[in-house]
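Every number here is computed from the coordinates shown, using simple stated rules; none is lab data. None of the values given here were measured: they were computed from a predicted structure. Cβ atoms are built from the backbone, for glycine too; each structure is taken alone.
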Structure P
Amino acid sequence: MTTNTVNQRIFAAWYPGFMSRVERSGQAAIRAEQLSHAHGRTLEIGAGNGLSISHYPDDLEELVLLEPNPRLRARLAARTDGPGVPTTVCDGDAHALDFPDSSFDTVTASLVFCSVTDPARALAEVHRVLRPGGLFLFHEHVRGTGARGFLQDLLNPLQQLLADGCHANRDFVGELRASALHVDEISHLRMPTAMPTIVPLVIGSARRVSEDERTQTRQMAESQSI
């Protein structure tokens, strides 16, 4: 069971209202398009107060919603707009997912990897719980370039304090490419908000592939670089 810290309580007090405004400005459409690709038994890590759940397909086998913040988890459990499939809301830690190996067809994460303590470890857990061929759908804000990146670096300590550990300048794409997951697609967008530290956005998908496929992909990349 995760703890209920002061930072968690502060974050849970302002985050749902702020993100609801962002959703109405266009973020909801981004979520809906991406989550339409979820299938089978699906796990969302860091589900928050449930901004994603109304966008999941109604033909999922099961939806498991993991949220470590107890106040956000209570809001999540109270929602009634999810898909008409068996749904479970649970506590948990992205660094040590309490699920067997190869137990999900899809894992999703939305604005989560900015806050995890060890992104590489969390991505390894995503890889572990995905079935071979399983899909990881991500939707994350990242460090920008030029003056934007400098501003994010400058304001990062304040953002971590106010947003329960959220890093304004995290290189999620670099962490993902260094993981065991095979990246299929990445799109660079802008989050529809005036908050400058979280505007750069990436959405996309990755897969758990077999060791043979990973070796083949690496060999192809090496041959093309010669």
Structure Q
Amino acid sequence: MAAHRKKNKQTLIILVKVFGILVICMALFVGFRYYRRQAIQQEQIRQEQQAQKEAAEKLERQRKQFIKTIAPVAQKVDKSYDLLPSITIAQACLESNYGQSQLAQKYNNLFGVKSSNKYTSAVMTTKEYTNGKWVTVKGRFQIYDSYEAAIRAHARLFQNGTDWNKDQYKDVKAAKDYKSQAKALVTDGYATDPDYATKLIDLIEQYKLNQYDQ
């Protein structure tokens, strides 16, 4: 009888040990799966952040390349019209999304210039700030054969004014620094966006575009 009890006790001990081992194995397995899942999630986050970083760096390179492309053109053209290249470059960046807009890519139209001549223009969709909000409109926009042609026409607009007002941009021409000229563009009715001047000034200071005014 004593031997039988001893054997049962040993069996119980073995079962307890086996159960303990199973519990430990299960805990290790659950822990492994949890940390593996965490590691996978962390790696996915790292890859997404890396992709975002690379995309941002690529975008910044494209923007700087666009500025590098048009800066000497703006310097050459604006010098003849007593305008500030920094303003022209900033306007081109802002209005063409650094040369990525359809207007810029298809028709070299950097400034959203409209036209009524169906032979030298194309109909496209754009956004305009009207009555306190942005609206999508269709319009006929001028086609240019090069960035230089667009910049030269842009300079002539400020120099000669509009058909209905030759002195439309007198404040722009009178301004001697980029901050004053940016604000004068709004004062003289060039832009409908109330934040237009601030956006230009921010761009100029971010990319140090005033270096091209020297």
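To test your reading of the models, identify which of P, Q gives -22000 for helix-only ellipticity at 222 nm (-39500 (n - 2.57) for each DSSP H run of 4 or more, over all residues; to 500) when calculated.
This figure was derived from Q.
Give the label, chosen from P, Q, of the structure having the highest value of percent of Cα pairs over 17 Å apart, for residues 30-125 alone.
Result for percent of Cα pairs over 17 Å apart, for residues 30-125 alone over P, Q: largest is Q.
Once mean count of other Cβ atoms within 10 Å over residues 46-53 is calculated for all of P, Q, which comes out largest?
P
Who wins on Kirkwood radius over Cα pairs in Å among P, Q, i.e. which is largest?
Top value of Kirkwood radius over Cα pairs in Å goes to structure Q.
Given that distance in nm of label points 7 Å out along Cα→Cβ at positions 150 and 174, derived from a single structure, equals 1.8, which label among P, Q identifies that structure? Mind dumping the intermediate values first?
Working: P: 1.8; Q: 3.1.
Only structure P yields this read-out.
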